[in-house]
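The next part holds the structures, each set out as structure tokens.
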Structure 1
Amino acid sequence: MAELSEILKSGETKVVDVRTPVEFMGGHVADSINIPLSEIPEHVNMLREAGQIVLCCASGGRSHQASIFLQQQGVACIDGGPWTNVNYYKNN
């Protein structure tokens with residue numbers, strides 16, 4: 001996961017949390033944006049223009065689904081798995 005740490009610390013990466021807004025309010029990666037999994041298709045164009053994206057959620061299941069979908073749409077993204085892992089690698 002050293003690669004994920006480097007990507008997150010590059011300053012050019014946007015973290016997208018695909019949990020529900022209620023889950024997001026309970027804790028999230030600083031400076032991340034919340035786009036629930038069900039709303040990802042509505043934001044494909046915006047995400048395509050956002051540059052490098054790291055996706056996260058509670059356990060990694062939803063971020064994995066989002067990453068597969070977005071990659072099929074030509075969006076550069078990485079499945080970061082649980083938001084707590086992404087938070088750890090961003091800050092350490």
Structure 2
Amino acid sequence: MAGSVRKIPLRKCTGCGEMKPKKELLRVLLTPEGEITIDDTGKKNGRGAYLCKCLSCFEKAKKQKGLERSLKTQIPEEIYAKLKDEYEWLDE
């Protein structure tokens with residue numbers, strides 16, 4: 001074997017459904033305490049759901065309840081509003 005090729009971990013966006021490298025996606029985390037936050041490190045404890053860093057995927061995930069399915073919990077409207085404000089979304 002010539003040289004070691006590192007495998008890039010892929011995750012599926014809950015908005016558009018595309019598989020992308022983990023580093024390109026935003027991780028929304030449900031902590032063991034039941035709090036929903038954005039995980040900047042990608043290493044915090046809890047159940048994670050991934051989103052592309054664009055507002056359209058966030059809106060699609062919200063409309064189709066993709067985040068709720070991935071995190072296996074109900075997400076109140078104020079949490080969606082907080083997530084939307086908390087992160088700087090890139091527009092395509």
Structure 3
Amino acid sequence: MKITKEQLLHVASLARLKVKPEEEEMLISQMGAIIDFADKLNDLDVENVKPTAQALEIQNVFREDEQKTTFNREEVLKNAPVQEDGYYVVPKIVE
């Protein structure tokens with residue numbers, strides 16, 4: 001598909017890009033090649049392919065939940081430089 005200069009400038013405007021005049025022809029050519037490549041997907045026969053089909057087998061990669069012992073609050077807070085009412089005290093950064 002041939003991209004026009006106006007289309008290129010419109011896309012550049014939407015993307016907030018400045019296109020130099022010496023780059024226009026190169027970008028028009030590259031955009032056309034990208035669209036031609038994507039257009040090849042129209043040649044594929046997808047009649048019997050489910051919309052949710054995956055190229056690779058999907059499997060659950062999560063581990064089983066296991067109950068583990070955790071640190072108690074006092075043990076964790078003993079490393080805090082400043083604590084108050086069972087919580088870390090951090091400097092205020094928002095005014």
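No value in this document is a laboratory result; all are computed from the given coordinates. Only a predicted model underlies this, so the values are computations on that prediction, with no experimental measurement involved. Cβ atoms are built from the backbone, for glycine too; each structure is taken alone.
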With distance in nm of label points 7 Å out along Cα→Cβ at positions 46 and 78 computed for every candidate in 1, 2, 3, 1.6 is reproduced by structure 2
Matching 5, 16, 14, 15, 12, 11, 11, 8, 5, 2, 0 (P(r) over Cα pairs in 5 Å bins from 0, in percent, for residues 22-61 alone, computed) against labels 1, 2, 3 points to structure 3
Value 82 of volume of the Cα convex hull per residue in Å³ was derived from the coordinates of, among 1, 2, 3, structure 1
If you rank structures 1, 2, 3 by relative contact order in percent (Cα under 8 Å, 6 or more apart), the highest one is 1
